[in-house]
Structure 1
Amino acid sequence: MEHYKTVFAAADPEALSERSRVPYTDGKFLLTLLGRPVTVSWPEMAARFEDDGRETAPNTRILLARLLLEGTLVPPGGKLLAYTDMPWGNVYAQQFRGRCILRLAGTYGSNLPGFDSACARVAGKAAGSGDRSYDLPFLPGLSVRLILWEGDEEFRPTAQILFSDNFSAAFSAEDIAVVGDVLLNAMKGRW
């Protein structure tokens, strides 16, 4: 955290805004995270939700700072990609599977009503694949599709997480794994 705070404070906020394509006004970068307005103040790197004034979780704060420091929000091309289809995604595929996909399946695979409620909490819209699926607006122009197949006596629940094809312009493979963590935590109300 201290490393990113130092780098963030030393950066020119106008240059960060221009490169990342995130609006900067009155000392704050303005974003919408999973349907909630959030600001990141410069030079402090404090990230707060505008609707209730609460700070984001530390990993969310670092993720937003990394977007501002290194990423760019570009329009999507219309495709959804699995984590392994992202540049360098194969390097972290096992970690992403355990940390995000298996967690999604284990948490909601036998609780579709809970999945529906959790996706509604993060501005999800039904997508029509699997037993249940939702498209979630992670950040402006960046969407995530969660797909869930319910378990039964024969098969365990399974899941898939797909990302709009512009995610790799905004985040590295390591950061996209954190996107999964942030998303799953927000679904449980831990922003």
Structure 2
Amino acid sequence: MVDHFYTSFSSSFGMFTIVWEENGPEICINRVFLSDSEIKSETKMFEAYKTIESGTSLKIKALGNKILSFLKGDTVDFDLQLIDFDQCSEIQNKVLLAEYRIPRGYISTYKRIANEIGIPKGARAVGNALANNPFPIVIPCHRAIKSNGELGGFQGGIEMKRKLLEMEGIAFSNREKVLMNKIYY
């Protein structure tokens, strides 16, 4: 029995894929997969979900269109109501919600986020939680960087992370580090 569905969308950053469950009229978003330079989003999705089929839903189309607008540089507010946070650990939930609160045009560091959620010396835990963010773009994990201004990682690749930050007005130094003049937390 198939209990997960997916829809893929094409953007200027490549394909992205949304995975969801249906429970009657209710929809719950399980994952958003981004393509990177080596692996397409659907390949990642098929590796994670053995039993899944293509589907469609007005709510999924609406979310996909919001992500497309965001990837074009538009200001978009994402609603977390459909997001399945039950799959995340308590710490990851705290990290994702702190990351979600970082406004467009600002960045924060893994260390600052760790301090914000009450985990001093938890920068690595924050980095790991964001590396495994099931909802990239909806939870804007591209806004978290290293304390030294380096980008760190991103599921869609470093180039995508840099371009997303630049679209939000974040500037970079001559040495390819993020200028820390618009920092949150």
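Laboratory data are not the source of any read-out in this text; all were calculated from the coordinates shown. Keep in mind it's a predicted model, so treat the numbers as computed, not measured. Cβ atoms are built from the backbone, for glycine too; each structure is taken alone.
Taking -1.42 as the value of log10 I(q)/I(0) by the Debye sum over Cα atoms at q = 0.24 Å⁻¹, for residues 18-97 alone derived from one of the structures shown (1, 2), identify that structure. For log10 I(q)/I(0) by the Debye sum over Cα atoms at q = 0.24 Å⁻¹, for residues 18-97 alone, the value -1.42 is produced by structure 2. Comparison across structures 1, 2 (criterion: relative contact order in percent (Cα under 8 Å, 6 or more apart)) gives the highest value for 1.
When distance in nm of label points 7 Å out along Cα→Cβ at positions 10 and 82 is computed for each of 1, 2, the one that comes out at 4.0 is 1.
Given a computed value of 13.7 for Kirkwood radius over Cα pairs in Å, for residues 58-129 alone, which structure among 1, 2 does it belong to? Please report the intermediate quantities before stating the final value.
Details: 1: 15.0; 2: 13.7.
Clearly, the read-out refers to 2.
When distance in nm of label points 7 Å out along Cα→Cβ at positions 50 and 74 is calculated, the result is 2.7; to which of the structures 1, 2 does this value belong? Traced to structure 1.
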